[in-house]
Every structure is written in structure tokens, then in C-alpha cells.
Structure 1
Amino acid sequence: MNIKNIVLVVVIGLFLIILAQNVQVVTLRLLFWQIVISQVILVPLAMTIGFVLGYVVAWAGASKRNRKKGS
């Protein structure tokens, strides 16, 4: 087992612990809307959105650097 797999197992374990401890229902207020949702759904949703946005920003930055390098 290499270090990458160990880190992945630890991160997934921490994620599952966080989910298990956040089962209450919360109200999400966004501008004029109110959404009542369980934190078990909200936490992974927020993490997924953050991951996707981070990936897109990193990809856009790498693409911009590659265009400058080619010019």
C-alpha cells in the first residue's frame, strides 16, 4: 500500500465520521429561498461543488499558462 492509498483511506474515513456526526436537519437560506435539508446531504453536496470549482479553476489556470507558453 503506497502513501497515496493511505491518505485516500484516511480522508474517506474522516469524511464518513463527519457525515455520521451531522445528521440533523438544517435550513439553508439563499436570497429569497429557504431549503430545509439534512446535513448528511448538504455536506457532501458542498464538498462536491467545492471540488468541482477547484478543479475548473486549476484547469483554467493551467490552460492559460499553456497558451502563454505556446505564444
Structure 2
Amino acid sequence: MMGRKNNEFQSIAIALVENHAGEIAASAIRLAPSRNGKFVSVTVHIEARSQEQLDDIYRDLSACEDILVAL
């Protein structure tokens, strides 16, 4: 996921994934700032239970205005 760099974005992005995948350990989350520092990417590693779970996560991430890119 990618969004504007602020604490709110990171919390929202992680919470949306946790809604479908349960609590996520800090070691499963990676943050990477953009070159100019305005944006941040959040990578979350989960073990998906089904394609439906992945689709639900993607739908929620895509519907969130704070998330500019969801992959």
C-alpha cells in the first residue's frame, strides 16, 4: 500500500488488513519512505486463508481514500 506519510495512514492501512487477517506482528510490517519523504509504502506479510480473504482486503484498501495505491 502507498499513501501520504503520516501516522494516521500507517494505522489505518494496518487496521484494514487486521480486520480480515487478525493481529499482525510488527515483524510482518515493513515501512519504506518515498525518495522525497512525502509518501510511505506499507508492506504487510500475512498467510491468507483464501482468495476471498485477499479479495476482501483488497476491496477495503481500494475503498479507503487515504490509500493511494493498493497492490
Structure 3
Amino acid sequence: MQKNDYPKLRECPFCGGKVKRVIGVMGLNFFKCKECGAVVSFDNDYYNTHKNEAIEAWNRRVNDELDKC
């Protein structure tokens, strides 16, 4: 993976809209839906300082884990 080659963001879990990653104050990672305006952030310093891991956490869905069972 190259420096600016981050995982693709999955759709908004609320409306299915497109989502963008927003870097907030002090480099905090937020995910905002361009359609419904939902905003998600992690109350976790690790995800706020590790871009790829934050994106992977955003992309994770409960149903994905249940499908593996």
C-alpha cells in the first residue's frame, strides 16, 4: 500500500450514502455522510492517530462478523 493509498470507505450504515473522512482539530478522524449528514468519530486515541485502522474500523459492520459464523 502506498503512502496515500488508503482503504476505500464503505457506504453510510444509516442511508447508504457516500462517506468522506474529515480530519478535525488536532488530527482527529471523523467520518461524515455526504447524503444524510451523519457524523461518526471514535472516542479512542488509537483510531485518531492511525488513519488506516480508523478506516478499517469504519468499514467494519456487525453483519460482516456474523456472516463468518
| request: Determine which structure produced the value -7000 for helix-only ellipticity at 222 nm (-39500 (n - 2.57) for each DSSP H run of 4 or more, over all residues; to 500), calculated from the coordinates; the candidates are 1, 2, 3. | output: 3
| From which structure (1, 2, 3) was relative contact order in percent (Cα under 8 Å, 6 or more apart) calculated, if the value obtained is 26? | 3
| Which entry (1, 2, 3) yields the derived value 37, 26, 17 for Cα extents along the principal axes in Å | 2
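Quick note: the coordinates plus some simple rules give every number you see, no bench work behind them. These numbers come from a predicted model, not from an experiment.
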